[in-house]
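Listed after this line are the structures, all set down as structure tokens.
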Structure 1
Amino acid sequence: MHLPKPAIRSALRRGFHTLRCMVAPFHLGTAERNIWILYIEILWAYFLVAAMTFNAPYALRLGATNAEIGLLTSLPALLALVVTIPAGQFLARRARRLPLILWNLLAYRIGYLLIIFIPLLPLAFKGQALVWTLVAFSTPAHFFNAGWSAVLADLIPEARRARVFAIRNVIAALVSTVVIFAAGQWLEHGRFPINYQLLYAIGALASFVGIVYMFQLRVPDSAPSTAATQPITSGSILRNARDMFLHQPDFRRIVVNTFAHAAGMWMIAPLYVLYYVRTLGAAEGWIGLNNMLANLSPVLGFFLWQRAIARWGENRVLKLTISIVGIYPILVGLSPGLTPILFWTALNGLITPGVTLSHFNMLLKVTPQAERPMYISVYTAIMNGGTFVMPLIGVLLAGLFGFAPVLIAGGILCLIGSSSFRIRSLQTPDSLAVRLE
């Protein structure tokens, strides 16, 4: 069946408009321009994010121990406890927050250029050096994270957030799928360490392109928060956190519920790669394939769940999806070999986008706009407290009982904690459903 000529011309015009927006969206109005820049920057950023999925295998190849792999997860969380809340208060005092946030992002990504040279250093403990370099350069990343969520809320109207975040995540998933699969094959068959060095070099340089676009974002100046004018001391931090919990009950609920849900997942976070490599004998190629599936299946998941949110609202989708994500580590721990895990990973990738979209939108909804950097920094600091402690517990327990039993225990703990979203559900109304044609 041939398309009529007007339909062909219309399709070509839409395609040309999309291509023009992806290359240079600066002819658009401010809101559309910002949204297209967010699409472009995440495309480039995920070249580096895809490379980062091989941080643990890289450290293992350089001689890192199981405990050091655990520290790779937990120590950045400890730094976040120190950095995030002061960073949130610091940003809340300033009207122009974006440049400060982006310069810290640039500093973080430069760290991935530096780790290229670690195999060349005359060190006996190269794996340890890699871990500590990654930990040190996580500090500017925590500053970035303290402000970026608030910037996204200012850039994207509430009614469009679910759709924009879904498209951003689909772009990220597609880029990750291609890069991770290709990287896994390259790492498995390339010569060490140059295979890893080229991977990180390409990822870091691509991410710099995304930062160039991010500096073109146009966000209105924020009204400095009056609550952030007091000196940044431990006493003021505790008082602010107490006031947030007292004055915003739903903020208190989402913090407590999320901590209960995530404790089990944090505990087993460093165990997956150790289980795959140490117990099941996975090579970089299989790890790349598994990570590829973990990024490919969410493409469909984000499409389905952003439509579900538009119809049912964020809160209902959150309660549905977060209640079942703990099944994944249980299935992984029960798997006798590597092949079934690929199927469980793909299935899990269909479910987790529902959690990602609904939870983040609800977090933005329960935080006051003027003080959002402070609220998000307190939330992040509390979560990082768990992220610091629980992986250390997980590695310790795995040494006593084995990787598979602890993975199963972490999944059960997650399922129990997730029930808090039903028992103590959020009371903030959902956004008005946006009808999808």
Structure 2
Amino acid sequence: MKADLERLRSVFGAASVEAWQPALPALAGVLPSATPVLAPASAAEVQEGLRFAAREGLHVLPAGSMEHLHLAGSLRGVDFVLSTRRLDRILEHEKVDFTLIAEAGVTLHTLAAQAGEAGQRLAPAPWPGRAATVGGACAANRNGLGRLGRGTWRDAVLGCRVLHADGGTTKTGGKVVKNVSGYDLAKIYLGSLGSLALLCEINLRLVPMPERSAVVLARVPMERARDLLVAAERSSLRPQAFLASFGIGTNAAEDKDLELLARFEGQASVVEAQSRGCAALWGGQIAGDAEAEARWRSLMQFGTPDPGQVLLSLAGLPTAVVPALDVVRSCCGDGVAALGLHGVGTVAVQVPVELSPRLPELRDRLQAAGCTLRSFWSPVAVGQGFRPVPPAPALQAGLKSVFDPSGLLPAPPWLEVEAAR
């Protein structure tokens, strides 16, 4: 039976049901405007929402603040959204143990404020957006720019409680770092985009707030950038991030040089020595506090959906970032922007919609250079045959069949890609 607004309100109450509104202007049209959003006030009510969907044979989209919907691929056939945004309590914060348990709807802003009062922080440090939730960031696996030094959600999540498509619940992991014997199932849910289960509670490991941070900036020709990054990597420097970018903010698209950025954090004396060493190696400069923070924030925001841009996510060898940036620029020309994490191997690219006919050629040239297209988002169709490369599709399909055999939760985009081949 259809799950329209009136029916859901009659079952769950008017306070818990509303019509879908895009969290960002660029996401308008991702779902039909009449799609209902069920936002229960407790985990038990979320559980009942899943059971209701299972009984009625309805397709449910798990979500938080819905700022990550552009990563979910096609959302055709969604009957209603099941949002955890009202599950917004921090359940425990053991300051001595540097651990915290939060419901999935706690925003990253709230989490940062709570941890900051104790001189602590969440290591991955993803861009918090307007109201991005910890559950949504984990499900989308949105890691921050400091992945090289800070690690990822896989390092920060100690355990979680999930609700399955049939309404059942399980817990995995625990409250302390060494807690798992057997399979650490929490790792399966990270990055699953709500396709396997709904994250309800998340146990997190926190880290101390650094005493000092510093950013080194340098502008170098494309042909020198890789050698400088490799030299820094092989030195005694231990940054939180080595970034290479062009076309972002103050880095004008017509400027053919790359901007290199290194961020250092820790004890003041160590940060000062490391940043001076990096500036000398690159011929760059140590940015002032205000400039460094502004530049870091502008790069963190890169990749936010824009109605005029196609977003690409690339993956390659840790040292293949600069060659990938070179291919992107030579193939797409002016107007394109890109950001690569040297030492990690990931690259984010924004291509103006009007250049989308060049994307198949770009994908093929990147693949020849050893870089794989992992995902893309576009406000318009980008042409038949332009698809990402699905990671381990047989394994992903097997997990989907075990965790959601009835197909009530959305299929991840990589399985849709494989089905279209």
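Listed values, structure above:
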| item | result |
| --- | --- |
| Winner on distance in nm of label points 7 Å out along Cα→Cβ at positions 158 and 398 once structures 1, 2 are ranked, highest first | 1 |
| Among 1, 2, structure where FRET efficiency 1/(1 + (r/R0)^6) of positions 54 and 294 (r between Cβ atoms, R0 = 35 Å, to 0.05) as derived comes to 1.00 | 1 |
| Read-out helix-only ellipticity at 222 nm (-39500 (n - 2.57) for each DSSP H run of 4 or more, over all residues; to 500), computed value -9000, structure in 1, 2 | 2 |
| Which of 1, 2 leads on relative contact order in percent (Cα under 8 Å, 6 or more apart), largest value | 1 |
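FYI, it's all coordinate maths here, none of it is from the lab. This one's a predicted model, so the numbers in the text were calculated from it and none came from an experiment. Cβ atoms are built from the backbone, for glycine too; each structure is taken alone.
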